[in-house]
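Presented below are the structures under discussion, each in the form of structure tokens.
Derivation of every value follows stated rules applied to the coordinates shown; laboratory data play no part. The shown structure was predicted, so the numbers you read here are calculated from the model rather than taken from an experiment. Cβ atoms are built from the backbone, for glycine too; each structure is taken alone.
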Structure I
Amino acid sequence: MASPAHASGGPRRDGLPASETGGTDIRAGRRAARLERIGERTAWIYTGLVFGFLFLPILIVVIYSFNAGRHVTELTGFSTQWYTIAWSDRFLMNALRNSLTIATTTAVLATVMGTASALAMDRLSPRLRWLMELLTYVAIIVPGIVIGIATLIFLVTAFDWLNPWLAYLAGVDAPHLGLGAASVVAAHTLFTMAIVNVLVRTRMRGMDRNLVEASEDLFATPWRTFVQVTFPQLLPAIMAGALLAFTFSFDDFIIAFFTSGQDQTVPIYLFASIRRGVNPSVNAIATVLLGVTIMAIVLAGLVYRRGQRRGGAGAQG
């Protein structure tokens, strides 16, 4: 039963009437809720400004790629003429062939080497595995300009050492090693295989190990276990890694700029075109590259998520 002081709204132990204390708590709660709403709105406004700063220039490039005028800053009408002009440029077509060749070769090599390294790391001791994982993440977070400069110095030094030996052994017909598409593939593979490795190892952590053990109990060879049990479960991550490797290689400018030599890729061609002056055909090329990149990333995400759902359903079954 409540005391008379509390029942009559008398003073509490802190010296304030119960009615005044309850009103103070209500006002404090309303003030906290108001501040929380203001903080949420401020966060939404800040997020919108950040995304606008990031994506508004890209949207402007896409819009001006359909410009009918001859100046990049004057939107006079809708036309697709700059797409026709851009893709009839033989220098651009040569750069596009180089980019597709480099990206495809990089995707294949990075997928094979990244998957093999992930399978090998799974059998290492915990300490050695931790060290290899650390080196893999370092390869991902190192800036592209550092990778480009380091690869350039390494390749130039290696070529200076190998070319005299080739000339001594093969004579006049000896091949002369130098920077080109092959050096770009080597640099891109070094970077993108780390991405494939991370995706495959992440998928391996969620893989049903009971199937592998059952295959071994049924006296299946390691190769047959890999082909019929392990590989189908890792296939979504492998495909997603291949698509991401292709995308990063196709869009890369910094590493390719340092290691391409006389061979041009599409990003390098765009950089050279901008130095001569910006015209709407540059916007058309950039829009096509943007579309290819978005399609590849979305496809990689869909493949990876579908594989995860299938793996989860198989584990539940």
Structure II
Amino acid sequence: MSRGKIWRVRAAILVSLAFLLSGCQKTESILAGMGSERGYGLPEIMIAAMSQKNTCESLCTDQIWSAQVDESGKTFEEYTKEQLKSFMDELKILTLLAKERNISLTEEEAAAMSQAADEYLAALTSEDISYMGVDETSVSTMFHDYCLANKTVGELTKDLDMEVSDSEAKVIEISEVRTDDLELAQSLADSLKEGTSMERAAAAKGLEVSSEKLGRADKGEAYDYAAFSLETGEVSEVVEDEGEYCIIRCDNDYDQEATAQRKEQIYNARRQKAFQDIYSGFQAGLTLNDSVRDWESLTLAGKAYAEGADFFEIYRKHTLIQTEQLGEQ
């Protein structure tokens, strides 16, 4: 199996198990001395694990688990179990944080998760249930806690000031010519001042024109200042950037769609950072007692179970249904 394909599946794992919290930095504990709490048991672990197993095998076949993912010899199965362990720990910590902050599901949210749990259980065979050790309680717990965890992220950041202005999110479209020869760059600039198009002038000097969308701070300070000072159709003087000499033409001084997307990206990054500060402080005062035996007994290679029951897909489906119902009211 190719290393590239392994990396693509690794990325799929991180997406499907992703929260807005990752790489948290430790700060002073919000709930210092909270002590230890029990983590999830094997039935709850199996719900997430089997959904992840089936997703990976659909992308890369069941041969993926023995593939090595790094130079240390770690297998893909070992890597995936580590990711699952982090996911389950973060899920538990988020539910405890929700309790500490008095965050709970509404009746409508709880009802949606109850329906999701019913659908998940109905999709399991008797063999699935026996192998995974799940029951109504464990399945209901997972859907409830996953919904509560996602809600907690939103609730703890909804009142924070994370406004993003059009100016800082602004994206423009530019074309440029680059060369490491200052004299050649200046000669090109002179040709443009005489009215020659950038494409024709560049071709005459054996240079190429490249185009791209540009956001603030994507390039060096001098380049950034020159590019964002231009209006549509204007051309800059020679600008030095990373040891090369550039001439920039502004093709669109405000890309509305790209600016909106960048604004959302900046907002989400700020929201993630704000939540990480809260989460990491809470996490610092807490220890989870997980069963080593449960994690050691978890096997991803071998026969597939719960093939008709994808926890994450069923969760997304019922979250969407609930959103649509609220919109109709």
With mean count of other Cβ atoms within 10 Å over residues 257-264 derived from the coordinates and found to be 15.6, which of I, II does the value describe? II
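Say we calculate FRET efficiency 1/(1 + (r/R0)^6) of positions 169 and 249 (r between Cβ atoms, R0 = 30 Å, to 0.05) for every structure; which of I, II gives the highest result?
On the way: I: 0.35; II: 0.85.
Ranking I, II on FRET efficiency 1/(1 + (r/R0)^6) of positions 169 and 249 (r between Cβ atoms, R0 = 30 Å, to 0.05), first place is II.
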Taking distance in nm of label points 7 Å out along Cα→Cβ at positions 65 and 177 from the coordinates of each of I, II, which one would give 6.0? II
Of structures I, II, which gives -26500 when helix-only ellipticity at 222 nm (-39500 (n - 2.57) for each DSSP H run of 4 or more, over all residues; to 500) is computed from the coordinates? I
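In terms of FRET efficiency 1/(1 + (r/R0)^6) of positions 201 and 297 (r between Cβ atoms, R0 = 25 Å, to 0.05), which of structures I, II is highest? Don't skip to the end; give the middle numbers.
Numbers: I: 0.80; II: 0.00.
Across I, II, FRET efficiency 1/(1 + (r/R0)^6) of positions 201 and 297 (r between Cβ atoms, R0 = 25 Å, to 0.05) peaks for I.
Identify the structure, out of I, II, from whose coordinates FRET efficiency 1/(1 + (r/R0)^6) of positions 161 and 217 (r between Cβ atoms, R0 = 25 Å, to 0.05) was calculated to give 0.00.
I
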Which structure, out of I, II, was semi-axes √(5λ) of the Cα gyration tensor in Å calculated from, if the result is 49, 25, 20? II
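Using the calculated result 32 for relative contact order in percent (Cα under 8 Å, 6 or more apart), pick out the matching structure from I, II.
Working: I: 26; II: 32.
It traces back to II.
Going by distance in nm of label points 7 Å out along Cα→Cβ at positions 185 and 241, which of structures I, II comes out largest? Kindly include the intermediate steps, with their values, before the conclusion.
On the way: I: 1.9; II: 1.0.
Going through I, II one by one, distance in nm of label points 7 Å out along Cα→Cβ at positions 185 and 241 is largest in I.
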Top of I, II by distance in nm of label points 7 Å out along Cα→Cβ at positions 89 and 129, largest first: I
If you rank structures I, II by mean count of other Cβ atoms within 10 Å over residues 97-104, the highest one is I
